[in-house]
1. Among the shown structures 1, 2, 3, from which was the value -11000 of helix-only ellipticity at 222 nm (-39500 (n - 2.57) for each DSSP H run of 4 or more, over all residues; to 500) calculated?
2. For the read-out relative contact order in percent (Cα under 8 Å, 6 or more apart), a value of 13 was computed from one structure; give its label from 1, 2, 3.
3. For which of 1, 2, 3 does Cα Rg over 2.2 N^0.38 Å, calculated from the coordinates, equal 1.02?
4. Work out the source of 24.6 here, i.e. which of 1, 2, 3 gives that when mean count of other Cβ atoms within 10 Å over residues 41-48 is computed.
5. For percent of Cα pairs over 26 Å apart, for residues 9-144 alone, find whichever of 1, 2, 3 sits highest and give me its label.
Structure 1
Amino acid sequence: MGSQGRQLHNQAEMTREKGDFLKALELSDQAMIKYQEENNVSGFAEIQASRFLTLRHLFEKTNDQNYLILAKHSALSAVEIAQKSGNKESLAIPLFNLAKAQETLGELSEAVSSYKEAVENMTNNPPQDQNRPAVLLDMKIHLDTAEYENGDKTALESAEKDLAELEKAEEMDYNKHVWTSGGYMRIADMLRKDNFEKAKQHLQKAKEIIDADPELILRKKQWQKLSEKF
């Protein structure tokens, strides 16, 4: 079952995916307090990163830039807490989410740098709760697609290779469906201007994954928003 902090953390993640952002934030705060009581610095830092995701979803829902500002600073606080702790295993997830914030803000060079740091830390200093091949592959796909968007067109090959490996990796169904559908959507989005037909193929593969899993409520909304660009 894991610690109480981790259980609350997982509930926050699931609640966010269902679209109940207020409850997700409340659960995140509860998890933060519990992590502190458990002296779990990695969890304490990671839950700030989880808040970032919820706040970013609120930005996507409302288009209110204030949520995006809060999201970025939640991600930054997670990195600072992890760095201050001296525990290298605490860094990978906060760096990963900081990269997502930078990417959303259009800071592509900074995002690529943060994604690289996240991948390096997940490879060399993986946090115990996240030490699984699928987690690393999800990070690599984000790095690949960010590099492509930043001008390195050779990154497409790496993105498709890492996505194929992710589909074969052992992982709980919910996580795998979220990450693989997200990978296909990221590739579809980045290819829209360069290879429209291939982009549509990836968009369709994402749809097939999402349609087969009714729990992917937020991912479905994101897919619908992306499909409007095609």
Structure 2
Amino acid sequence: MRQIVLDTETTGLEPELGHRIIEIAGVELVNRRFTGNNFHRYFNPERESEAGALEVHGLTTEFLSDKPKFRDVAAELLDYVGGAELIIHNSAFDVAFLNRELDLADLKPVTEHCLGVVDTLRMAKDLHPGKRNGLDALCERYQIDNSARTLHGALLDARLLAEVYLAMTRGQESLVMEVETTPAAAAAAEAAHGKLDLIVVRATKDELAAHHAQLADIDKASNGQCLWSKLEKA
């Protein structure tokens, strides 16, 4: 599966008020692996950044003055994200800006070029309700080194978000990894062909009770997202 972890920097917070994208970056994952096929561009927004935004990204009007306009790179960007699933932190913000820029270039919304959008902020809130779920907080929670993040930069933030996403969804990866041949898998295969006599040790009542209590705790902490509880109910 091809996924693009995407991040933007902008002149302000409101595309409806004329704010523009000044930087965009994408980090490609194929089957949950970094490919190195990244996308990174700066743009001349044809306007000043708000003071608060400038403090966040540090991209001055002078630096951006000789960069291309978004419309000049739009086709290249759409070709890059085409057919992929987009992974974005607080996706409503970035998608609104992307669609505004594409509309100004007389192009269709970004969601008509990709398979869909995964919002990692929503995912993080579901996994960690009531906790801080900004990118820095998630890097700290999942022990991802973000020491180079002194200012927001689209390429660095996209790379960090990709690592956060992989950490948040690592359980899915483990299901795939278990398919690989291991000594345990080889033993299971031999057992299936009758080469081993397996001794089945069933759980005691106390062990079952402890198991269900643990599932209840997990279900409560994950806001009803415990997979084992769902399977047992089914």
Structure 3
Amino acid sequence: MRLYIIRHGDPDYEKDCLTPDGKKEAEALAKRMQNVEPSRLYTSPLGRARETASYTEKALGLKAEVLQWAREWNFLTIPESPLGRVAIWDVPGEIYQRVVSGTYDSSEYDGFVPETADVKYAFESLSVQADEFFSSFGYTRKEGSLYRIDSHSDEQIALFCHNGFGLALISHLLSIPYQQVWCSLWLATTSVTTILFEERTENFAVPRALTVGDTSHLYEAGLPILPRGVKANYF
């Protein structure tokens, strides 16, 4: 089984839809998906993801199923940090690197609270719901990032979602701390992350990232990579 984690196109966040640039990105993505030919489409319930998916729906003649649990984690913010209101996945990398290494001292970063019960609950909820989803295709999560193969699947699944959520899902699948993924990776708009459920033995599949944040369809279409979600010195 292959899973394509796709971020929505360039967004108008206030209207929860795509900008004119985002529509061009979604068109280029749809052409790419025609070559990939996923067998199933899924989407976040939010407008920007659903609109992005609509271009691929039309190109493939498929209908995307809405997954409520794939919505962006907009409720996870630090409202009054030294940088203003900050999404939990946009906490500066120097803080998350210290969290992961166990050297974080909140007194050094007054106003940042990167670890909250809400974050842990959201990640645990994602893990449970994602694994229920994968089990419907014959893969049951065991220890670590191992999935027991109850039945082999050749499905190719495209999931249209978001930057923060998509990175958290990658974290879960690859068993990498979500703080590390949030501060080390970035998903450009309409980028495609390909996860293969690799079956080297008869009993277990292990998720493997074949590509992360691939934007080759934008290059092919002559479109720029827009810095949505990169917070500093992008050029």
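Read-outs: derived from the displayed coordinates by stated rules, not from any lab. Computed from a predicted model, the values in this text were never measured in an experiment. Cβ atoms are built from the backbone, for glycine too; each structure is taken alone.
1. 3
2. For relative contact order in percent (Cα under 8 Å, 6 or more apart), the value 13 is produced by structure 1.
3. Comparing all candidates, it corresponds to 3.
4. Source structure for this number: 1.
5. 3
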